[in-house]
Structure 1
Amino acid sequence: MTLDILKDRLPDYARDLKLNLSSLAAEQLLSPQQKAGSFVTAALAANHGPTTQAVVGIFGSELSAEALNGAKIAASLMAMNNIYYRFVHLVHAADYKTLPAKLRMTAMAKPGVDKVDFELWSLVVSAVNGCGMCLEAHEKVCREAGLSPEQVQAAVRIAATVHAVARTLAAEEVLATPLAQAA
């Protein structure tokens, strides 16, 4: 699959998404691995099969097998962590903040890619999933590792655009399904 095929799947009203996909695919602020991994993790987090297949088909080949696995690890673990830490953050009972999570996350220690890339991809998934606590933690690590605000923003722009593409395509699928079939 190519980026043009993915863009062609979008309806005319999503012209801005098409343009954003093109500009983000050409983004130069991130390394090729950071950019491709950001696209892949955003698609995995967006949870729309056709979008995930398209994005992984386009950008997965730009990653080594280890990096693709690292992106999958980031998406998988952050899907769990974002729910847990969003709960801890949003519930005002202070005792939850002092309790250990007791969730296995050992793959984070050796994800098969540089720590900064894994942290950036974890930030991307956290942006899609809306976990403020995880966003702050991963953004801090990315900045401390030397990424600029513009680089972090580029990854989050990828997350926002891929998520919007997934939501738009999912909505179009629903709208194309007759109500009798949907029931």
Structure 2
Amino acid sequence: MNAPDIEIIITQTKKWITDVVVGCNFCPFAAKELKRNTVHYKVLANATAITALEAVLALLRHLDDNDNIETSFLILPGSFPLFDAYLDLVDLAEKLLAKENYEGIYQVASFHPQYIFAGSRDNDPSNYTNRSPYAMLHFLREDSVSKAVDSYPAINKVPERNIAFTREKGLRYMQQLLADSL
């Protein structure tokens, strides 16, 4: 993938974070990190499980070496179009964190264009809290997450609020919001 394509993908991802994640307040902590410019983006096109895990390890080491980066996205365009295969990758990434002694240091969040929460239906608007323009793994610093969660009142109500918001807006609205990021 050439440089302009990478820049387009990063721009689209930033737009999705700004318009959807921050705009819908799905994550009450995302806006602060965007403003501070502490979000790192890595694009790996047409990844396999092996190349994605190699990139995960490199990204974790990059975070180790750069305290000024709060969070990082591994964006995987053209990769893992099937949600079940993507979930296998998420599982492997979590196992890699444990194997490499990163458990408790970093955590992974998952986003995918076809994201479906367990027990929900494909057309449930609440799936759009985790639907993104591309398959991606989001790595967060565990200490920072703990501090943010401890300082946020009623953090356990955020998922409920997000579900209510998406269902109130409806499927068509959420579909269009995601489509507008591309």
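For this structure, a couple of remarks:
- Which of 1, 2 yields 27, 32, 34, 7 [P(r) over Cα pairs in 10 Å bins from 0, in percent, for residues 112-151 alone, calculated]: 2
- A value of 1.27 for Cα Rg over 2.2 N^0.38 Å, for residues 80-119 alone, calculated from one of 1, 2, originates in structure 2.
- For distance in nm of label points 7 Å out along Cα→Cβ at positions 104 and 128 computed as 4.0, the structure of 1, 2 it came from: 2
- Structure from which 4.4 was derived, mean projected area of the Cα convex hull in nm², for residues 48-95 alone, options 1, 2: 1
- Structures compared: 1, 2; top value of relative contact order in percent (Cα under 8 Å, 6 or more apart), i.e. the largest, recorded for 1.
- Answer label among 1, 2 for the case where distance in nm of label points 7 Å out along Cα→Cβ at positions 56 and 160, calculated from the coordinates, equals 3.2: 2
- Read-out P(r) over Cα pairs in 5 Å bins from 0, in percent, computed value 1, 8, 16, 21, 22, 19, 10, 3, 0, structure in 1, 2: 2
- Here distance in nm of label points 7 Å out along Cα→Cβ at positions 144 and 168 was derived from just one of the structures 1, 2, and that gives 3.8; the source is 1.
- Structure from which -23500 was derived, helix-only ellipticity at 222 nm (-39500 (n - 2.57) for each DSSP H run of 4 or more, over all residues; to 500), options 1, 2: 1
FYI, it's all coordinate maths here, none of it is from the lab. Source: prediction; values computed, not measured. Cβ atoms are built from the backbone, for glycine too; each structure is taken alone.
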